[in-house]
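Novice: Multiple structures are listed underneath, in structure tokens.
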Structure P
Amino acid sequence: MTRNVGGIDRILRIVIGLALIVAAVAGLFAPWGYIGVIPLLTGAIGWCPAYLPFGLKTCSTRE
């Protein structure tokens, strides 16, 4: 797997993922908040399978 998620994108994914999970645990979004696991994991590993079909890459070539 070649990384295709860059620095700012990774940070945003992790923050949004954590916020959704915390909201789900707090009961604000019911079970839908647990979908925050997806951006959290893609931000943590630096690879997003949804970017592949479109050829997107938000990281620099040196990452």
Structure Q
Amino acid sequence: MNANLLKYYVMESGKRLADVAAAIGVTPATLYRKMSGESDFYRKEVQDIAAYLGLDRDTIDRIFFN
């Protein structure tokens, strides 16, 4: 998981990490834990982030499956 790349795309979209957390149905604290590797993202969360930020498959692969 490339947290810095995710942060970049969140900033590019004009949104905040708290907005992303709300979009996938978790708290900001939970999102930070997932980004730091303390817990894993579920497939549905990755799909929801992609849809929310308008990311293509290649970008998702670079962020989550590095």
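FYI, it's all coordinate maths here, none of it is from the lab. Computed from a predicted model, the values in this text were never measured in an experiment. Cβ atoms are built from the backbone, for glycine too; each structure is taken alone.
Novice: Of the structures P, Q, report the one carrying the highest value of distance in nm of label points 7 Å out along Cα→Cβ at positions 4 and 52. Provide the component values of the computation, followed by the final result.
Specialist: Numbers: P: 0.7; Q: 2.3.
Structure Q comes out on top.
Novice: One of P, Q was used to calculate semi-axes √(5λ) of the Cα gyration tensor in Å, giving 26, 11, 7; which? Spell out each step's value before the answer.
Specialist: Working: P: 26, 11, 7; Q: 15, 14, 11.
It must be structure P, since only it matches.
Novice: Next question, about the same structure. Given a value of -20500 for helix-only ellipticity at 222 nm (-39500 (n - 2.57) for each DSSP H run of 4 or more, over all residues; to 500), point me to the structure among P, Q it was derived from. Present the calculation step by step, with values, prior to reporting the outcome.
Specialist: Working: P: -15000; Q: -20500.
Working through the options, I get structure Q.
Novice: Let me ask something else about it. Out of P, Q, which structure matches 43 when relative contact order in percent (Cα under 8 Å, 6 or more apart) is calculated?
Specialist: Details: P: 49; Q: 43.
The read-out was computed on structure Q.
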